[in-house]
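The data blocks that follow each hold one structure.
Where a number appears in this text, it was derived from the coordinates with a stated rule and is not lab data. For clarity, every value in this text was computed on a predicted model and none was experimentally measured. Cβ atoms are built from the backbone, for glycine too; each structure is taken alone.
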Structure 1
Amino acid sequence: MIDDTNRPFFSSVTRRAVLRTGMAASIAAALPSKLAASTWKIAKGRPAPADRKFTSPVIEAVIARVKRQIPDPVLAAMFERCFPNTLDTTVFPGTRNGHPDTFVITGDIDAMWLRDSSAQVHPYLPFAKQDPNLARLLQGVVRRQVRNILIDPYANAFVRTTSDPPLPWSVHDRTEMKPGVGERKWEVDSLCYTIRLAHGYWRATGDTSPFDAEWQEAARAILRTFREQQRMKGRGPYSFQRMTTNPLDTVPLSGYGNPARPVGMIFSMFRPSDDCCTYPLFVPANLFAWRALAQLRELASAVSATDIAAGCTSLGEEVRSALDQYGKVKHPEFGEIWAYEVDGYGNHHYMDDANAPGLLSLPYLGCCSVSDPVYQRTRKFVLSKSNPYFFEGSSASGVGSPHTGLDYIWPMGIIMRALTSTDDGEIVQCLKWLRNTTAGTDFMHESFQASDPAEFTRPWFAWANTLFGELILRVANSKPQLLKAIG
């Protein structure tokens, strides 16, 4: 057992690193605030049982079982703390109109992102049928997301109630802010994640009770929004601008984005990093949308929502056809690969970002098989110096993001590399990098400096923590011998 006594959760050096990058810079600009102050008061290790937001006996049993399979005490402690981190610290179960209602914060930001909340709880789905209370909590996330989509399908983040103010950095945004919205950055993947979670909940539990008239209304809103942002009949109702010195935090050309040809793909103004797209036809998100539409069609058919199912079929076919025609490019070294972004005029972006959906994460999200030849060529590109956001340092190698600047590797990128690998040596190397770059906290962070993990961003990032737990669980179930190879 690792002794947490007197272990600092993060250093003043780390705090400076957090404050100078990405979203955290906006938090710092808003100081002093309750939100910002809470960022720096994170307990060491797991909270005491009485302080945990939710406890599942099934999840606790899984933690105990997997820990016994991990000889390395640091890696075992990391799994014990990371896998339940979402349940321990970020979920707020409740009831609305007699139904479950669960609000989920990201960790150090007191708001519910559609993407993050879906991803944070997704690894718990396989255990829902064994624990009715866990199933109820997960149903509550699905239902809360439905409510959020009905407030505004273009928003990416929501606050707890419609009477709460938006997030501090969003107050003066030039867009149509509605009560209950925390931030209104249009990201295609936000709606895809909600479909993935709803479909996963249904497949895990067999329960169709959440998919009522309100859910069907939200599903139609998703289809309507995707159609609007194909921009086949004009640029649609959404625009966004922010007064900022960071060009990645606002949208050019009056808030409608750079020009792109309407070819059938869905326009996205922002990436899952919350950074603005360079070219609005964001390929990984469109592949995710194609996959999500197939899932939504299956779920809608199961609850006899035939109009939704039909809409998913036609839209999915259009998106896939456009992807096959415009989303692939010929790289001079790697051959035909998926581009990161395109504009339909022939311009494209050669890069990948550690956030999911990204090119590396496509098989994890069900968009293709790991063995798919185009994906394999794309993966080689992503994990090479040809990708401008692939960084190598004395501590690790991995994919980063413009969101946190140069030479900052994202643990999420290393995790996704392992989750999409068929090479045992590569998986073990990823596990070692993850173990050795927590700066003594035994938690995942948003990013860390490639040669100095003590400089990291976001000390409390629940999505990365839970995703790390999912990786360890998958290795324990499918290749347990690899956990014994960590030395």
Structure 2
Amino acid sequence: MNESSWEPVIGLEIHVELNTKSKLFSSAPNRFGDEPNTNITVVCTGQPGALPSLNKEAVRKAVQFGLAVNAKINLISHFDRKSYFYPDSPRNFQITQYDEPIVIGGAVIVDVEGESKTFGIHHAHLEDDAGMLKHFNTFAGVDYNRAGAPLVEIVSLPCIHSAGDAVAYASAIRSIMLYLDASDCNMEEGSLRFDANISVRKKGEEILRPKIEIKNMNSFHFLEIALNEEIRRQITLYTENPNQTWEKLVPPGTYRFDPDSKTLVLMRRKESADDYRYFPEPDLVPIRLTQEYVDSIQRALPELPQDRYRRYITTLGLSEHAASVLINDKHLSDYFEAALRLYPNPRLLCNWIMVEFTGRLAEGGKTILSLGIPPANIAKLAQMIDENRITSRIAKSVADDMVQTPSLDPESIVKNNPDYQPVSDPSEIEPLVDQVISENSQTVTDYRAGHEKAFAYLVGQVMKKTRGKASPQVVNELLRKKISQVY
């Protein structure tokens, strides 16, 4: 099976639950984790005669997203009813936007392994969420707390051609929503979920072959595994059955991903739009926006991930890798920004946040954020290094103490520990420099012959004798002076 001659064609539908205080069409709290069936009203449970009332904040967040991806904002959009009959849908229909959504078009630019890729968006629309089925040993129940929660569904164009690109695109959407503060994007709580439509075709083909849909994935890892499994399955079917019709080999259907077996399980054969019996929602008037309203939201947009990424590289001088890691974790990036406002040495701060402290905490499964070290303390540590008040060796020991006691600031740690007092008095360091020169005559000769690494070795030997406490600047000056005098 030659997979390289095939091209996957993937479209994603990303469901993002908005973090409004109340639900999309009712005053019930929009809150996760409360006792089942407590955050509900007659609207949430579809009681006869209950009328929906639109949440304006949800509209604003949808417009924010549209502007963030340079989409067209539909000044007039309306809601539709989508009929389906499941236990988690108390009304037996969903209120969504079918043919006149609030956001049209747009694109997301993503850096994938050093290559800039653009993924097109078909549209994004507002809709309300269903309840949540809960399965127990002998029965199943429904929690309607989530019923009516506001969602933005973002529908991509079928322009994604690998599972890795799909994950990169979905990650970028998540980052945008976090930077807009439109959602917490908590995948474990269901605030961010993915549906994937996927088909494959021979490279060079223009026509699309039959597609299948994979529903309700809430993990980037599962998304990538599921897509790769389905890509292999479809290629195998076409390769081993060249004379069969495409529709017979890959009948359209809806599947779910089983994370235990790492396989897809058929849920149902694919419905068409006619099966959902869409028609205009009779209990809601159209959404009518003014251009002034849209412009005011545009002016108030925060810095977005790609803008921050470019600033980190061009203005702050960070590497592409460091910039990418930071912007993909908004909380970590905000932490870095807070430290940067207090002490403007971006490369040094980035190294201590992303390398030094991350390395110390990785084994315990903690992060610098969960540990609770204030960004002011990281800034102070960087300043003390820059001002030669402590050496890098001492700074590493100070960092160890900060991990053990996150509330302590580095100045207090250094002040209260005699071993952390740097040695900068030349009279204390000079005898050790003389000793190192005497013990390493060949290395001194190598340095005089032009080998700079030999000098670094000599510096290291002096630092070793001072247990890393000597001022590197003083050590360098004394070594160069002594070598020039002796030789």
Structure 3
Amino acid sequence: MKHASSRHMSPSATSLRSPNEHTAEESLSEDRREMIEADEPRNILVLAGYQVLLRMAWIFKTESVIMPAVVDTISGAGWVRGCLPVLNRVGQSIPPLFMAERLRNSHLKYRWLYITTLMGAAIFALLALIWFLVEQKRQPMMTLAFLLLYTLFFGVTGVNQLAIGTVQGKLVRANRRGRLMTISGIVGSIAAVTAAGFLLTRWLAMPDNTGYAWIFAFVAGGFVAAALLLKWLIEPPDERIATPRRTPRHHFSSAWQVYRQDRSFRRAANVGMLFIGSILLFPHYRWVAAEQLGTSSTDMVGWVIAQNLGVGFFSPIFGTIADRHGNRIVMRLEIFAGAMVPLLAIIMASGFVPNGGDWYWIVFAFLGLVPVTIKTIFNYTLELADETEHPRYLSTMRICFAVPFVISPLAGLLLDLFPADSKFTGVGILFGTVSCLMLIGGILTFRMAEPRHRPVDATELPVVRG
């Protein structure tokens, strides 16, 4: 592995150095940048391969289809199903906020990626073991155990995705990140759909839902394979910096300063908070189809495949546009298109479309926009700050993403409160409201800055000291 090191210093510190010291550090920084750019093609392929393997595993635990089906197997309550998005998003937001500074000060960032991937594999291996051993699935303890492990997994996933963004920000230039999204999107979709077509259909058809154990085991195996691939990554080490002890209040204060002082970030975060409400609906798309259209578990395989093909279709299109024209225009297009998905689901399930169940896969195909848009938002966030601030900016954006999810269980409870003959009224209210909020977010993108078209104002970048 090649080695280089650099130190981030404040402007005031820079001004106190001698000309020779300034030249030496600039030379070191230039050597490091040249080294990273020389290894960039290989690192793009390794990171793309890592994300492809993750996609293959992730399709077997899709949050819009598989995991809500698991919850319906062990519980069936709408409010429990509604807990999934809030546990998902809180898990992905709070731990990264606490870990961002340690990640920024670490010697090698990829190690965080490696360790968290293996931790995710261990959690799903434990889920598989529990599902094998417990005969009576519908019981309170099973529901509690599942929700706890689900929360723990997404806490690990939050740090993992923070590490992905940090490693990507360090090793891949801004106008190459769309290429990475394109490669991983296309190849990942083909690989994931192929695996699902061969295995998921068979496992979902197994009696008494025993196939979920095999599904969880496959997820664990995919994560292990992805972690091992990271050993081929070439990352120049940074100088190791001791991380001081911080209180939770300091971490939240740091995030608040980023949001309050950086106007460009604040505008992007406001758009992100309005958009991310789309995930509130993820557990309910499958339920709506089952309740209104009479779909069955065999339809879920087609929906999972459609959603992943959607990711593969949209990734190269928007990745190419992002590399050429910036992430702002891509966010705008993705959010406006994504706002139509809840309305499409309502139309399909309302009976306006003949044989709506046969065409409901289209909804899931367009749900592939959601993960692509989230990646675009994070890529945009990377361009708002210098490399040393990437973990803090990314973790702050994740905290902003968590804000709308405090009402997620209430969204599920809303569907429970309506009587059986009028449940679709609650669906219309919930889905329509989320669609309107996303449209507002799309409109607000016109107030966002495009970092590639103007120099970043250093006074907008907050510095949090000891």
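Key figures
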quantity: Parent structure of the calculated result 15.0, 51, given that Rg and Dmax of the Cα atoms in Å, for residues 182-237 alone is the read-out and 1, 2, 3 the choices; calculated: 3
quantity: Test item: distance in nm of label points 7 Å out along Cα→Cβ at positions 206 and 278 calculated as 3.3, pick one of 1, 2, 3; calculated: 3
quantity: When FRET efficiency 1/(1 + (r/R0)^6) of positions 222 and 342 (r between Cβ atoms, R0 = 30 Å, to 0.05) is computed for each of 1, 2, 3, the largest belongs to; calculated: 1
